[in-house]
Structure P
Amino acid sequence: MEEMKKPVIGILSLQGAFLEHETMLRSLGAEMVEIRNRNNLASFDGLILPGGESTTMRKLLKEEDLYNPLKEQIEKGLPTLATCAGMILLARKLSNDENPCFGTLPVTVKRNAYGRQLGSFITRAEIRGLGPFRMNFIRAPYVTEADPSVDILSKVDGRIVAVRYKNQTALAFHPELGTDTRIHEKFLEQCRKWKKK
């Protein structure tokens, strides 16, 4: 009966676009816990770091005493899906900011990389293992450098927009804003495997 239980996903809910992730994951059979303070730190099978304002999130992570326990879980291998600002939170280095956050993902990320003119746009591009995918970019970052240990999953116009490292998946775009659930489905598969350990 244990395998029949729904995976429990913690979603960082200090600020930003977390509700769309919640809606999509619930539709796929997951249970969601909004992480706002230490009282919400239950036993999760996966973690979502959503889009939003990375500087504000980093500040609130420290203020709410969430930074260390979440970093520890990510480093232990907790499946983590990070989108847009979430990618910035995971990055080991930021090319235009001297204050990285968790630093668990060995990449360099450029914040607000597309500038004002291309601040928001939608395109379709190939994701390794999934095929073509509709990508919604909103004042997005991208990866400028990746360690050889990082799997590059997708590029748009030669720029790295999706990577995977161990159990961390980071995307520069917002898959939760469309109707294609494949990324979230793969994430839940990963969480179920983690749950069985």
Structure Q
Amino acid sequence: MTIAVLAIQGAFAEHEAVLTRLGVDFIELRQRRDLEQHYDGLILPGGESTVQGKLLRELNLFDKLKDQIVKGLPTLATCAGLILLAKQLSNDTLTHFGTLPVTVKRNAYGRQLGSFYTEEDFGDLGRLPMTFIRAPYIEAASPKVRVLAKVNGNIVGVKYINQIGISFHPELNDDTSIHQMFLEMVYNQ
């Protein structure tokens, strides 16, 4: 199994460190020719969604990745990655892949000073650590979307067919449960 990590901006190295700890091979997607390599799943890391969206288009990665996600490529999207997948943003007119039928509010918890850590239940995984950094949250989700986690009543984790979208950064904590859940989804695809 090989996981592709979008490595054009953001917290991609932290996801790669988790994959290394789990003994999973990965490749970095930085330019168009990287898409020619074989990979079984995709991680869209946190960072700056506007910058990532711009670079995805400038580097000619956008269309092929969107097509792969639509066709069922298992995808784990954290923070900015969730924004990239969202069908709609409540506080921005710009959308990106639009493959996840949710409405996301960007920077929902405020600026950097609004960052925080908590522990909450996540799907069937139990109570997990959650680190939020200038995080979005999901304001609305299609009935077809499975809500995995809420914090203070706000949706912060969902699963939809082949896509897992979360508001926080699991790669910044020692717990690897979310990555393992994603890898199981890849394995069973």
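Brief remarks follow.
- When Rg and Dmax of the Cα atoms in Å, for residues 53-92 alone is computed for each of P, Q, the one that comes out at 10.0, 26 is P.
- Of the structures P, Q, the one that 18.5 was derived from, the read-out being mean count of other Cβ atoms within 10 Å over residues 85-92: Q
- Given 42, 37, 33 for Cα extents along the principal axes in Å, calculated: source structure among P, Q: Q
Values in this text are rule-based calculations from the coordinates and carry no lab data. Being a predicted model, the structure only gives us computed values, none of them experimental. Cβ atoms are built from the backbone, for glycine too; each structure is taken alone.
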